[in-house]
Structure P
Amino acid sequence: MEFELKNLALNQDFVPAVGSKEKVTSIQVRRPGKTEFFRVCDNPNYVGYFGLLEVNIAGGRETYLVLPEQCESHADFVQPKHLFLAQNTEKGNFLIPVKDPHAGTRKSTWAQSLMDAIQEAKRHWVRVLADQSIGAYRCHIATATIPDPIWPDESFMQLILKAFDGLIIDSNNHPVLRRIREGA
């Protein structure tokens, strides 16, 4: 008996066809990559305003969620940011942190342009590119037809807890705060 490869290979949709449903086991807090098209969930229950602390570590950055009662006493390095649920074309979910464009003494064109792109991403697949010459992100809308995202069933609170598992600053004695204060 002779076979052709096309008759042996499974369709890419095979896994959903057998009735499986993905459960989110981890989720990153990050900005989208420059070649990454993404959508943002338009459900208002999947956005929040949080105190975040970014710490440089070997090989990158780590983002901590700072409980509200700790934010005021550490305002020098805790930044209030919006977190938006996003999904890329590979069905990868992530949380996009964005500063409030109007926080501080002057408007941030970087934050405002990213916020504008996020609003666009609630309706279209977009990607953002940093443009130093204008001091802002440029928003590009996909011209190809890309299927709509399939948002996770988990609540925003569940996603936040997964994203910040082990990364929640809940006291003045947290090791990260001690390291920043003491320079250790």
Structure Q
Amino acid sequence: MTNGYSDDQQSVPGRKRRLWPILAGMLVVLVVIGMMMTSPLVQRLQDARAAGNAASAIGSLRAINSAQLAFSAACAQGFYAPNLTSLGSPPATTAQPFLSPGLSTGPTVERSGYRMWIEAAGQADAPASCNGLPRGTTTKHYVAHAEPLPGNGTRYFATTDEMTIYEGTQPIRFVGGNPTGDAKPLR
């Protein structure tokens, strides 16, 4: 014992110097473990967001189908609107459009990570509509598409005047009234 300290007390500063590398190593291990635990959580969050966006797209296609039915029955003598903008134009007798403004601001609308539009060709024998579409503009058949924007999933959707919503992992097109690729009716 020198200077009134025991040998154990004199070695405390040396122990502190040896303890820092151990603590730093433990901190690195904790950071790595934390990153490993949050990585699956981030993926789950992205998957949940994609699922929510897909559900919103399906709901939008259902709204488009409903708007097309109302337009056909009340405004176009059995014919359908050729685009989203036409469904957003109210009849002359009311201020209520067939489709909400959020889905009818243009011929193509981007909403909840999806791009949506209607594909249709006017028919020469089609009557003028009650909301200002001229003769030959409305159609007997339409396809409404909902395709994911880049980085927003891989589920593609489409619906037709038959009101069935189809789902696939690639853009859905119709040939002879049948969907192409891996498109299957949504259940």
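Quick check: -5500 is what I get for helix-only ellipticity at 222 nm (-39500 (n - 2.57) for each DSSP H run of 4 or more, over all residues; to 500), calculated from one of P, Q. Which structure matches? Corresponding structure: P.
With distance in nm of label points 7 Å out along Cα→Cβ at positions 54 and 126 coming out at 3.2, pick the structure among P, Q it was computed from.
Q
Which structure, out of P, Q, was distance in nm of label points 7 Å out along Cα→Cβ at positions 46 and 86 calculated from, if the result is 1.4? Comparing all candidates, it corresponds to P.
For which of the structures P, Q does the calculation of relative contact order in percent (Cα under 8 Å, 6 or more apart) return 26? Going through each structure in turn, the value belongs to P.
Suppose you compute semi-axes √(5λ) of the Cα gyration tensor in Å, for residues 94-141 alone for every structure in P, Q: which one lands on 19, 13, 8? Clearly, the read-out refers to P.
Since every read-out is calculated from the coordinates, none of them should be taken as a lab result. Because the structure is predicted, anything quoted here is derived from the model rather than measured. Cβ atoms are built from the backbone, for glycine too; each structure is taken alone.
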